[in-house]
1. So distance in nm of label points 7 Å out along Cα→Cβ at positions 83 and 379, computed for just one structure, reads 1.0; which one of 1, 2, 3 is that?
2. Could you figure out which one of 1, 2, 3 the value 15, 39, 34, 10, 1, 0 for P(r) over Cα pairs in 20 Å bins from 0, in percent was computed from?
3. Say we calculate mean projected area of the Cα convex hull in nm², for residues 323-418 alone for every structure; which of 1, 2, 3 gives the highest result?
4. Who wins on distance in nm of label points 7 Å out along Cα→Cβ at positions 163 and 555 among 1, 2, 3, i.e. which is largest?
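Every number in this text was worked out from the coordinates using simple rules, so none of it is lab data. This structure is a prediction, so every number in the text was calculated from the model and none was measured. Cβ atoms are built from the backbone, for glycine too; each structure is taken alone.
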Structure 1
């Protein structure tokens, strides 16, 4: 495993995995940046049902979306200031709106993060399959391969991931901005015939109604997904974390806003509409620079970066899960860092959920789009509503202005969420409506359990003084051997009283001879510990041992420790040859709360080169009678 994810890191080395603002673009902002590949197209597809006359509305709708983007950037900069521990909408809602709202925010973000991974990878692979149709049958394996690659990189640490993704991210940003600039100043192929056929409605309404505009606005808001990831991942930045995270948020807002407005201006100027086998972004790029090397370089980069945009979720969800675990709403294992100082359990679970989703939809992006963005817009609404309460409580200078901006943003994102739900409900949005309450219910059930367990365990209270109990150590053996000597020695160091027990199956003279032989060997060895031979007429050796333990428990209130001697062979393939009693006896005692089950291990090493062929056999000879070969009760 260390070959894949690297050597363990010391706590003092975690600074190496922290990121700079520029690296924050590749680690936490790819989801938002790559949304230009489908955000403008989502607007145009909605407007296209009203015919070519409706396409000019894309620019004012995009400007409204960019205004909302500015509000969100402003809002999340304030979230970073107020809640530098990360968590974004969950942290804001928990502090200002109560536990119920925070759990809805957390559940919504978990759903959105999972969908982001699946949509990003499926979109990237979809673009690749469009260029090379012959590999369409391998869509799902390619998706899972990319997912595995991103998962391993994140298990190695976010710093390495950010640096690995930095080059394609910069090529994507610089290349697309350059193409937009060329298109605005001096397009090279604006009159070249575009491939594919037009999908514009020929009999659509020529007037654009309010509902159509609202629907197009909410569809275009899918370009804003990922804006919250930076606020969720503040602890991932280098010191000063707050300053660097806020700087990254501004960079993201500026770059994304320029891209969205630039693409909208060109789409309006060139009357771009939906076409078969051609995305809106592809049409704009083709008209701006022609279908030459620049077009193909940026197209290939878009494909790569779309797939890598899944990394945004790997930066945000593990931290969110760690906060939920810290508050007892998820298992505490999500709050544990792995060897590389990352929340490895959150990364692995996110990868598993995303893989299941990709397999379920066959890697088809269109199956996932109706579910997309609802969760994150729910988080937007709750975080901004929470900030309104925050300003009202704190009332710093200028709090009226800040509260008004956040209140307006909350109303806008709430409206977009409602439109999303209504317009996409039958297309699959109902899944999110079911998934979010299910997660909230899961959170509450886990929290109730932790509260009950904490009460019984006395967590947070001062316990009484520890009491020392006399200890009886029971050692199950099958013969006199070096392993038995090792076990008895350990038992004498653990308890006040030690007893060795062995089970003999009655039936004829063999059982009696085996019992007598063991008694004779024990007497000759004389370890200073009594031996009890348990007789049974059945084939199970576990039942007599359990019955002996029960009898010992009835006789006294001593602490009982069952110390099982086991063999530790050098090779994994040899483990099946030993320790059968350990397997069955441990299983029988697993649920017992009145018995401590422990093991003492004795390694078996290969003989030295100068050992004779009979050296090992002569050493073991005294312990092999009735042992099954190893004296471990096998």
Structure 2
């Protein structure tokens, strides 16, 4: 399918889609004026802060800040991609998807992926049947029962059992028409080294299917049982395949994503059994890594559903080191990071089986912040009885607090560290300055403070008014681009403004579909917020406020210049009277221009 065909298809679906009809299938909506309001489906709330505007075609939540057009809503609520949301709506409307022209290589890859999905699905069913229906699966059932895993959880996760036969799965799948080469590509069998043929990779193991976020079975983890060969690894994963990559998969996410969205947080554990035990006990917002370090891809997956990530790794030394390695990755992705340290050296599975869900909920409630965890970890291992030990600990702790955006919070932590290490605050400040100025730690430097006026409410509202006006009427765009200072617009707002400019150059208007396709997710959400923060009768009111908004920004520029001139004059007050008078006169001229602007 060509680009023009795709654009026409999306336009047809969009024209026949009413955002109210779509959203009301998921959210109870109440009309107030020209808008509809309801409780947000993406986070817990008792007072409705979620709104849609059928006229504008956008939704926005003033609580969790989710926003966008109708297809963005569908992608979030159904946990699917944006284009999959368009296809879903097309299916509901009875609109056929245009046929896509594929290259021979694309067609080969599509057939191979389809084959891999099918092989894994059949293997999952085979292992599951072996566990729940055969006498040989009794050993697996006893093991899961001893771990507190219920029959319901076994069914939910489709847990299974691989017997200790060498070719049990191979025989079953070849009878169903799959070649050994196809089964090998799925990682389920291994080619023999010293003789022809293949053998099953997983034997004498409880089998744990691993799904992608859409619920497709893409691989397996196998937990060996005590009666099996103890020279084998305790856990064995499917090797990397076309559809199985541990760096970009989280166990259980397909089942926990809704709970993560509802709770506003994801609990990350190390092992499958930790995740399964917690899920079985009622802790539904849990995922596990697949025997690999936490990666940026993992962070991106979770951040689609929640900004808060709680690490609950094993409390032994290896688990704590794994936690420390994960923290910079998650912090760098913009998540709110918390850490749970399971007491008594236990892992989450052991703890919840012994103490139950209420005790585990209490651990989550009292989770440490990233900085407190790092500080406590370093202090527990540092020799703080001598000055070199104190300084070494300080240098390990300070880089972590450098990413805190709040100056006040940074100051509080400096005081807290000084008290913990029995150091004076000047020593803390000296070490802080070394870190802040170091090129090596440039990425950890404190966030630069934006100009004060950028946070001023009137300036903020003026920027939003201008962008809102340009959405409804592009005629003032050239005037805005030439006369309005961009320094007071946020980065995402500048992206929106630039997109208006590009659309003008290409002879078209920015609309809800092109905004979703061409703006970043942050900018598209910001545009939704701005449009739904304005009047429901935009043409009558936005035009009235537009000129006032431009004046506010011009006055903000003059105010900034005026303060700079006064500061420069102060430098000359006692050393150069002529320069002092010159700067004062310049500042008065600027003040006159500032006062001449209409105050709003």
Structure 3
């Protein structure tokens, strides 16, 4: 059966322990008010301001085109015309790209677009930096939450006290010789100890339980004390709690909320970096394809130009002047110079791709030449402007960061508003004491609760005018207004990026058809000239010069067609980056482990 004495002690302890356990981070706490309604109002106002179309009834646009009049007119000879001019397959392995920087033939390594994107996501240095920043953000959340961790403390010590002092004597009331009470001075050996538990509460207060004691042995001769040595023990319960300024879980968990927002911000920054790397890797890959095709085109121009030059050289005794022959030679030499420039662009494009990939298989300092094995996609593209804009506003990392900025500003405004209140702090303490000849006897007396100290107090303070707190609150409100403006700016930038990317997609798609018609028409021009060349007996210098022009025209048309295909694919990649969907389109899953790990993307 529990004694009344035990109940007298256990009730305050139970209350304090209940407060400590209730403040543990794993338990539920009051949350700060939701910002959903104000944010929805901001989103609605921003949508109205930017005249964003509603995605409820999306109008889908399909980029598709019928054969042009040129294609229809020359459909019967399409195979022959496609076979004229530079051939795309020549840009594969074995393309003569010239000597490397070591003077030898560079080693080749084929690479698909999927492999390039995967290597860039996994190895790119800027992505790795963003991953580290994200792990730092997660650690900061743990650090902020640790403020509510209970703190265990303990200590012990020994002191030797030998001090002189006045003698004390007392004269009896009835007369007689004085009675010596203290022979003078101190001669003590004291051993002290303490142990306890303290906890910072979400309400802003601090609660603690401290058990302490000491053993004091008086060695002064002539002084009789009972007990000696003596054991003093105490059990102290303390609570300090702000009642106005600094009170409430909203204020005291603000740092945790800000740290979580910062962690979410680093996630969005990692997504932004990954989106950029994916788009940049695709752009670099297709630029390398274009550079190698350009080299094929210039190599072809040299080959056919040399054929014409040789014909001109053989006709010097007939109708070709020395100036005509010199012009043919100059044309061929100019084309050879273009081959050298094209080889340089191939090497630079390969190095740019290797830098983005940061793949140990293709070190930037090595002479490995990357050979892309994929070709650009030419499938019709479907899009809905309302859906594209809505997706960008919803998934764009920049917009998400701006939303977090509004939340941060609201949290700081709440803290600043609380800071305008007066400082009114409650301090309450209660201590049980015991004294005995040994350790057990002293603590038994504590348990009997015969000696109790109480302390309850309030402390008030308030700056006259409270100008600093009021100014800080005004700053917080202004910062929140600025965060809303930054959100609108982020939405505007996202809308602009999506519109520009869509315009690039549409224009590139139209250019594909137009440049293809141009290339087919140029091929027909050259074919007609070659037919004329086979049917007429005399080849004048003017005719051969015209053949040079037709060759250059076909080469330019083919380059523009390939460049349009590259622009189309790059524009689609930029569109998915602007919409924030580039990772999903490339089947990249962002995994976020704890702060001790490192993110992985697959």
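1. Details: 1: 1.0; 2: 5.2; 3: 3.1.
For distance in nm of label points 7 Å out along Cα→Cβ at positions 83 and 379, the value 1.0 is produced by structure 1.
2. On the way: 1: 17, 37, 23, 17, 6, 0; 2: 15, 39, 34, 10, 1, 0; 3: 14, 28, 23, 16, 11, 6, 2, 0, 0.
Structure of origin is 2.
3. Numbers: 1: 9.3; 2: 7.3; 3: 15.3.
Answer by largest value of mean projected area of the Cα convex hull in nm², for residues 323-418 alone: 3.
4. Details: 1: 6.5; 2: 8.4; 3: 10.3.
Evaluating distance in nm of label points 7 Å out along Cα→Cβ at positions 163 and 555 on every structure, the highest lands on 3.
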